[in-house]
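Right after this note come the structures.
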Structure 1
Amino acid sequence: MKVEKLSEIKKELRALSPENMIEICIKLAKYRKENKELLSYLLYDSENPLFYAENVKSELLEEFYKLKKHGYAAAKELRKILRILERSAKYTRSAEVEVVLLLWFCKNYLIYADLRTAYKPLQTIFLRQTDKIRKLIAKLHEDLQFDYSSEYNDLIEEADGKVRWFDKRSFFL
């Protein structure tokens with residue numbers, strides 16, 4: 001089956017009546033959960049992406065409460081939380097929202113994860129997210145960079161105080 005180019009699809013969509021457009025959107029929403037989530041975001045939450053991020057955080061906080069303490073199970077659950085965060089950030093297409101969500105994730109990691117563990121995948125999850133935050137902050141506007149870099153540096157200080165395997169020297173902005 002040949003898949004048309006996006007420009008061709010765009011031309012066809014412009015030619016459709018509103019009723020046909022609604023039918024196509026409904027079919028897309030029924031086909032995959034991600035399509036329904038994206039459509040829901042675009043219809044209800046796209047006006048205020050930071051409020052959407054707050055809703056995502058409140059929904060995922062329960063996942064942190066249920067976080068297991070054993071290395072493999074905890075890493076698996078943390079990856080699940082990260083997948084949901086990344087998908088939600090992708091819907092907004094905003095680096096600021098992604099920074100907010102990842103900072104929140106790292107703070108909750110320090111609260112709920114077993115910080116004494118020597119399980120490398122669990123440690124790597126935190127290290128990769130802090131590195132990702134640092135790269136995303138560089139993409140933000142100067143004012144936002146200042147705000148989030150101070151919050152990021154506070155996170156790094158907190159991690160250095162709580163986690164023995166974390167070396168803060170290589171993470172400061």
Structure 2
Amino acid sequence: MRADARRNRDHLLSAAAQLFAERGTDVSLEAVAARAGVGIGTLYRNFPNRDALVEAAYESEVQGLCGAAADLLADRPADEALAAWLERFVSYAAAKRGMSSALRAVATKHDFGSDVRQRLLAAISTLLDAGARDGTLRADVGAEDVLRAMAAIWAIPDGEAWRAQAETLARLIVDGLRHGAGQ
């Protein structure tokens with residue numbers, strides 16, 4: 001893929017994730033193209049239909065979230081990397097909430113739930129292992145435990161306060177993992 005075509009595709013995926021989080025997947029494809037700064041033809045060359053766009057946007061969000069763990073660890077202590085990663089998780093959760101009905105339809109064709117879970121566990125393990133090594137995070141908590149704690153974010157009811165409540169839960173998770181670290 002040419003660099004400009006890759007850039008257009010990336011802009012479309014970013015715009016789709018943002019709009020899906022803001023308005024749900026019923027947003028017009030023209031609005032996605034406009035937000036991305038491309039024409040509708042460019043959108044259709046990359047994604048032949050709404051389902052293909054939803055699936056690709058979701059996969060892009062998962063890839064970005066899971067790949068961020070190592071990137072964040074490159075320039076900060078593990079506890080700060082975990083906090084930044086959980087902020088990204090909140091944004092991912094917001095986007096996924098906006099895509100929920102469309103994702104259910106796409107999920108009937110593909111079983112990507114277990115793959116996503118494994119990728120999330122791997123990212124969390126990377127962060128926890130680094131925190132145990134540098135003494136900024138508890139060593140007695142596993143990735144499964146953290147993922148279960150993160151599930152509370154999905155239980156927050158929709159509404160204006162959703163993001164603030166999700167960010168509070170993310171901070172509580174990090175604070176709990178810092179407590180007793182290095183002992």
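Distance in nm of label points 7 Å out along Cα→Cβ at positions 35 and 163 was computed and gave 3.9; which structure, 1, 2, did it come from? Label of the originating structure: 1. Given 19, 42, 24, 15, 1 as the derived value for P(r) over Cα pairs in 10 Å bins from 0, in percent, for residues 11-90 alone, which of the supplied structures 1, 2 does it correspond to? Attributed to the structure labelled 2.
When distance in nm of label points 7 Å out along Cα→Cβ at positions 3 and 139 is calculated for each of the structures 1, 2, which structure yields the highest value? Sorting by distance in nm of label points 7 Å out along Cα→Cβ at positions 3 and 139 in descending order puts 2 first.
Among the shown structures 1, 2, from which was the value 2.8 of distance in nm of label points 7 Å out along Cα→Cβ at positions 83 and 115 calculated? Checking each candidate, the match is 1. Looking at distance in nm of label points 7 Å out along Cα→Cβ at positions 19 and 67 for structures 1, 2, the greatest value goes to 1.
One of 1, 2 was used to compute relative contact order in percent (Cα under 8 Å, 6 or more apart), and the answer was 17. Which one was it? This figure was derived from 1. When FRET efficiency 1/(1 + (r/R0)^6) of positions 59 and 147 (r between Cβ atoms, R0 = 25 Å, to 0.05) is computed for each of 1, 2, the one that comes out at 0.55 is 1.
Rule-based calculations on the coordinates, nothing more; no lab input. Keep in mind the model is a prediction, meaning the values are calculated, not measured. Cβ atoms are built from the backbone, for glycine too; each structure is taken alone.
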